[in-house]
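Each structure below is given as structure tokens.
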Structure P
Amino acid sequence: MEIKLMRTINGFMPVDEQDKEVARTVKVGDVVRCNLVRPRNIYFHKKYMSLLKMAFDHFTPKPIEHNGRTLIPLKNFDEFRKWVAVKAGYYEVIGYPDSSVRVRAKSIAFHKMEEDEFQGLYSRSIDALLQHVLSSYKSYDEVEETVNKVMNYA
């Protein structure tokens, strides 16, 4: 069972009616254990997604040669998002029985990543995008300013 609590001057209080109903099932004097987790900032998550969308719009896959044929790779936002996470150092290495390995982006799901870790991913993502995708931008601050403008229009 999980409930959301808010710290007030009177102690921790349930956040909404559903949480209050669950809290009522705990009798006075009962001891319960809780795991303190601060939910991530949804605005900052949207800002990260705006950064990725802006960079994705700047990206055009280059044709490649494969088995004597020229292929144009598909442009896929979800794969791009994962590629950025890997370039930003947010990945895990998966081993296989043939001793090969794959590098895969870790999940950015709210329950799998805390706010400070997410802020680090955001910052390192800008660095990676400046190096590989956003070459028309001169600095981290310029990218940040553009993302903030996009957020104000959304």
Structure Q
Amino acid sequence: MMRETLAAEDAEDLAIVSARLQDAVARVKDLVWLPKSHRFAALFNRFKWETASPRRGKGAALRVRCGLHFDGVKSVRASNLRREDPNAVVSLLAIKFTARAAEDPGGFVDLIFSGGGTIRLDVEYIDAETSDLSGEWAARGRPAHSLDES
């Protein structure tokens, strides 16, 4: 198995990580804030868009286990996630960065989930990495979105 890793150090890099993780699913208990380490870590089952054909129904529909972490995290706030159910499944739509100020490397990283859930990371700077951790397996289906969902 070839381990594929992507790192992000700025908003442009983070947009690439976001595209890679679009439609990744995780259980709530696999989204973890490690305050002593200033790290947020997550385990996802990532849909491999890079192997799927742009035409619906064509190409391999595969998933792979994928880790994501952010370092330099000062605090984490979650909203509209079912934290009382650690086995609840969430689907990641996008990761977005909002700078605190023009010359400040810090700001807020929002992990945006379907159904309106978000996790907001207050970061000193962007320092993220995602790595595929397993072999591929057949996905149960291909994710689809309505045009008004963001």
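FYI, it's all coordinate maths here, none of it is from the lab. This one's a predicted model, so the numbers in the text were calculated from it and none came from an experiment. Cβ atoms are built from the backbone, for glycine too; each structure is taken alone.
Suppose FRET efficiency 1/(1 + (r/R0)^6) of positions 48 and 120 (r between Cβ atoms, R0 = 30 Å, to 0.05) works out to 0.65; of P, Q, which structure was it derived from? Considering all the candidates, the number was obtained from Q.
Hey, Kirkwood radius over Cα pairs in Å, for residues 32-111 alone derived from one of P, Q reads 15.3; which structure?
Working: P: 15.8; Q: 15.3.
This figure was derived from Q.
For FRET efficiency 1/(1 + (r/R0)^6) of positions 72 and 96 (r between Cβ atoms, R0 = 25 Å, to 0.05), which of the structures P, Q scores highest? Kindly include the intermediate steps, with their values, before the conclusion.
Details: P: 0.30; Q: 0.90.
Once FRET efficiency 1/(1 + (r/R0)^6) of positions 72 and 96 (r between Cβ atoms, R0 = 25 Å, to 0.05) is worked out for each structure, Q has the highest.
Starting from the value -2000: which structure in P, Q was helix-only ellipticity at 222 nm (-39500 (n - 2.57) for each DSSP H run of 4 or more, over all residues; to 500) calculated from? This value belongs to structure Q. Quick one: relative contact order in percent (Cα under 8 Å, 6 or more apart) came out at 20 when computed from one of P, Q, so which one is it? Here the read-out was taken from P. Computing mean count of other Cβ atoms within 10 Å over residues 8-15 across structures P, Q gives 10.1 for structure P.
Could you figure out which one of P, Q the value -0.28, -0.42, -1.34 for log10 I(q)/I(0) by the Debye sum over Cα atoms at q = 0.09, 0.11, 0.20 Å⁻¹ was computed from? Write out the running numbers ahead of the final one.
Numbers: P: -0.48, -0.65, -1.25; Q: -0.28, -0.42, -1.34.
Source structure for this number: Q.
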